[in-house]
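See the structures that follow.
Please treat every number below as a calculation from the coordinates, not as lab data. Just so it is clear, the structure is predicted and the values come from calculations on it, not from any experiment. Cβ atoms are built from the backbone, for glycine too; each structure is taken alone.
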Structure I
């Protein structure tokens, strides 16, 4: 039986709303009617294209215990269980604030230009070795996702981890004041979303807003000592009286990365903390996973928790679909290896993905193939940042496909022997990619969310069935 999260009386009090219909209890909150589960509260958010109020009836029919609304939708019975508030998003935030107030958990908040979700997942795994944990699902980190994650916080949880994201000034400020973390970590500050900012220092300013939610003079700030904006972020943390714990390769780091041996099946890592050396292994592939694990241990160190126990607990955390997950595709005798990085892209994350591609050895006569979509939200720096990847792409890939006008600029500067094809859309390039893939190849798919790279991933996954249904000469181009 699913544990009860909120009663209707508690929700009515938290939101100062009006209850219609019978009293109820809920076990979860959802904002998508397609994801309704029995006993959940359907939050009927209005949107630019759809209004959640139009789906209240179907949500209740699917098993929702009630709906949070700002008006009574037409066609519902008089006894429909509804909680009416002035503003649905405001009501969700009120529930989130009430969840934070009633829970005595140690709360951690994660932000950074790259590595937020992997760090959040690793923190949750590490903390689970010491007590009950609640964390943001997926990458629910914006003005809707963060309150939703907080509203789902069970009152008896001992540790909670929330991911906070932004692409404009002021966004993290609002979220961190809602979450009120005891510990914050900024994984790094890079040129992600630079198109919305004056310069990278303004991105550091936006990330440093996370300290505004810390309890004054009692908070913990975990910072990347190797990042160019360490001192800027440290000054902002010190302004609220936070204790700073740093991590990185720097000799001045509190949790120092001494060495990392990264291979296609994980990483062996050595860190030094207060004169003691710790050796551990993680399944996450790539130096970026190794480095982020050091940040996780810095958080554990800041909280006074045992690092050896934490290191064992994070071993099996690895990339999720769209964020670097590696999948074997049963093609021919040898098969393909798909590195699915299709969810998003920035200069730093593309560089990290290319490093993983370069270290991954194809089978037999296979090749390393990169399928790269445009990196969005880079503003005036876009052309430079795309072309700046040229040497890294040439060093990592034997064949390159590109999607979008910015990556096309890069493609036109590649040695002709490396270019497999270019197009304006993922759907256009998908056939080019699948037609040229061969037994033993390793293929990386990476691009910004707005480029919609998922069809390429889907086409690669479907290759075994697609080629079985084709004549052999058609399948292999001869």
Structure II
């Protein structure tokens, strides 16, 4: 079953969501891709297996003399797309470059290339160079949308461990031995954790990254997904080794940075944070859990009133407020745990990801999730055994200082980019595993807390990091 099976009568926005379609502008190709390939146009078969309107390949024809375009097109270009509508647009665009329609239709075809890879292109006169903007639809999103659920059929067999359609496209190219590729894909390929660890470990065993353009501003009309353009080259032989490449980050300004992807960190970019939290984890870290659930409330009914917001009920402006009646045990548990984590930046400086006091932000005692748990909701923390309120407040400030220190150091690259917006900064998502990792570096020792509190009070992040490293180096993280 083709992944476009349900789109016949859908409007444009719905079609884009079904297909994971984000059409590539000619300007993006001409500015970032063409300069890298213009000197080797006659050396490859230029293919796009998810071609859309053909904007990642057809502009090559501008560099070919008009009288030579037809033969070049026949020998050096081949395009595929699952949608007949897109193929027709690509054919028309090819004709606009001077290619006769009958010739265009020979080399621009309808095909579901995820399910039915066109292996015949591997047997031609020239090696394949695949340039593409593949579909991206996250498996978790597919599962939640009734109209998309049959797309889960793609994630079976060898593809079962992967998390997004673009990852299936990449693994298909790996399987068929493609040596050179340029992919426009979500930036979570480089910076994501759970969603991307598997694809990076499998794919980067076979490929190196020669260069990457990382966009933190909008380049597609219809998506808020942040993307990168990755230039991949197949290694002479499979090997798990460090990968070093230049990344050009493009936002309101252009920044160049050398990235080193290490196998021990699942080849994840921005690993300064990961190294810190793994190396300086306390010997006896604080233990805690996330979420106050309705199941817990139902099991602990009583007569004590506590006020909560229910993050499962949102009217577009605020969460619904409720009064729960619980027994002494749960009452004390809710009232004594004052912190929640905001995993998602709001876009305002005062609403960045971090730890906050429930009462200060929402004016209630607790945060309830009455339905499904979502990681982007505000989430209350519950420590076990409990810790004093003054220590929780110190932990809050400590956590936020550490987080902001590494956001500044890495340009927030250890976090997942959320969406384009007109906010004051690029919005990011902080994973719950990262929340846990920071908290587990907190040195909960009475003889350390006074010195720690003084450093936090002075808001000296450099001194704070040095303090943690010094404690660890002396081996004194004992309760």
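Which of I, II yields 21, 48, 25, 6, 0 for P(r) over Cα pairs in 20 Å bins from 0, in percent, as computed? Corresponding structure: II.
Taking FRET efficiency 1/(1 + (r/R0)^6) of positions 71 and 167 (r between Cβ atoms, R0 = 35 Å, to 0.05) for each of I, II, which is largest? Once FRET efficiency 1/(1 + (r/R0)^6) of positions 71 and 167 (r between Cβ atoms, R0 = 35 Å, to 0.05) is worked out for each structure, I has the highest.
Taking FRET efficiency 1/(1 + (r/R0)^6) of positions 255 and 399 (r between Cβ atoms, R0 = 35 Å, to 0.05) as the criterion, the top structure among I, II is II, with the largest value. Tell me which structure, out of I, II, gives 15.8 once Kirkwood radius over Cα pairs in Å, for residues 111-246 alone is calculated. Label of the originating structure: II.
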